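Readers should treat all values here as calculations from the given coordinates under stated rules, not as data from a laboratory. The shown structure was predicted, so the numbers you read here are calculated from the model rather than taken from an experiment. Cβ atoms are built from the backbone, for glycine too; each structure is taken alone.
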Structure P
């Protein structure tokens, strides 16, 4: 089925997106001792949750509007069609989208659409129209779930920076022999089996239940796919911004901090980007233009900020000072 297939492919793509293109490094500060493996673990997780919640609370409304991130998906459209430099990368993305969308739509047509037609048949022609519009929108939504995790549009980000005077940044980042670090917890520790593994199982279970709930919402006729994209907007932006953060060589912990520190920016950019990806076929272009838009936003960031990453603790201190 298109639903199950899209979910599986998105999961595989998500794993590649999360773990690919990085070098693994063993976590140095692995807790040991009875207290650190019990009460200490709970205290550490509680502190992390409080810090991230505080970061979101302090920064959200300011960053939602003041960063102007919502403008950049729109600016990405005009930038995409302003130069032939983007043509081959965007054409490749659109070709892959077209194949994926038509495949998803065919499977949806054979499996889910008949159920919609049966449910809305009593409305007559109006019911048939609603069912077919939902078929087009939800097929596109499922296809885009897979498209975002493929990272096929990464070259567009680099091309945008090179075209707009940031060639040195791109070349320096690509020529560095080191890859972004992803820390891992070794298997042969008590911490892995007593704390880390149960915690990750709980997190992934909650994530799975969340995506099932969100996908259930997407079955609401016509409005469902629109609401779905709105609700996942920060995660849409996280995918589009990931190329920039990895070129900056931020490790997985620093990227997580960036997400919570700039949550309003992620929501702002992701909401507009997600709504531009609602319409079938148009999504094949906006998938490319949104990445170009993230490149334009990265240029703004490079022009206004130091490349030295800010830690969660120092950012919170600064935020408290000005709040």
Structure Q
């Protein structure tokens, strides 16, 4: 019962304490709990242990943890806080388990919820299951959706929309990545492999680079691999206006040659040269890659654009066109 001087006696410990030492409870007279906070904690702990025992569960004893350390609930070891990951949702900002245990528990939870870690990754990254993957691959005859030669292994998706397109082999998946899923670049690469280079009328010329000393190894490499000299490559790059003849956007870094005849073709930038290599120097494979991408491109023919928005788009396009012609040089 609360005394007039703002104190109250706890029936468990028998001590008279300030009312602030008792928790709030609107159902009790005075709006305070019957037991002091310390005794209430003891009663609550005992009640919890009793309920757990009735369920066949055991409650571990709370261990004294030194400052700067933390108890791992899985391996039951006290470790430095540096061995725990961060978790903003917890009071101390750390994970319940130490880093090694956290990895194991996370893997076990993925298997428990998703059946396997691969199924978790497919669901998390692409929104499909292993069964969806197997059905998709079966529809492709077990082969890559582009080259139709190598077994499909990698799920391919549109990076703009997240739409899953098919299952590809390593090379075709990598080739699309080097061309950035760009249908224009894929068409230019296919024409290039067919022996047709589209020379533009306007280009943005790169900054002139200072001609530095040529490493002896480069001259040896060019002569042994491509049967050309450094001067021949420089003349070829100058004839290309210092740009890759496929994308016409980046300076060329590599001499490209036909892997069947060994004939040097042109100088290409790294993405175009590597992308063509990933597609096995085969124009047919690049054409199929182009068709593969075009089959999943959304059509907007039926979209109705408000007149005001259409006018803004036209004005923006005119500004971009003006900026483009202010930067380009006529070379054709």
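If P(r) over Cα pairs in 20 Å bins from 0, in percent comes out at 18, 31, 25, 16, 9, 0 when worked out from the coordinates, which of P, Q was used?
Q
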Taking FRET efficiency 1/(1 + (r/R0)^6) of positions 25 and 265 (r between Cβ atoms, R0 = 41 Å, to 0.05) as the quantity of interest, name the structure among P, Q where it is greatest.
P
One of P, Q was used to compute FRET efficiency 1/(1 + (r/R0)^6) of positions 193 and 225 (r between Cβ atoms, R0 = 25 Å, to 0.05), and the answer was 0.80. Which one was it?
Q
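Taking helix-only ellipticity at 222 nm (-39500 (n - 2.57) for each DSSP H run of 4 or more, over all residues; to 500) from the coordinates of each of P, Q, which one would give -13000?
Working: P: -24500; Q: -13000.
The correct label is Q.
Compare relative contact order in percent (Cα under 8 Å, 6 or more apart) across structures P, Q and report the one with the greatest value. Walk me through the numbers on the way to the answer.
Details: P: 36; Q: 11.
Going through P, Q one by one, relative contact order in percent (Cα under 8 Å, 6 or more apart) is largest in P.
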When distance in nm of label points 7 Å out along Cα→Cβ at positions 105 and 289 is calculated, the result is 4.5; to which of the structures P, Q does this value belong?
Q
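For FRET efficiency 1/(1 + (r/R0)^6) of positions 41 and 241 (r between Cβ atoms, R0 = 30 Å, to 0.05), the calculated result is 0.50, so let me know which of P, Q that is. Let's see the in-between values first.
Numbers: P: 0.50; Q: 0.00.
The correct label is P.
Quick check for you: by distance in nm of label points 7 Å out along Cα→Cβ at positions 233 and 273, which of P, Q is greatest? Walk me through the numbers before you get to the answer.
Working: P: 1.3; Q: 0.7.
Looking at the calculated values, the largest one is P.
Once FRET efficiency 1/(1 + (r/R0)^6) of positions 129 and 201 (r between Cβ atoms, R0 = 41 Å, to 0.05) is calculated for all of P, Q, which comes out largest?
P
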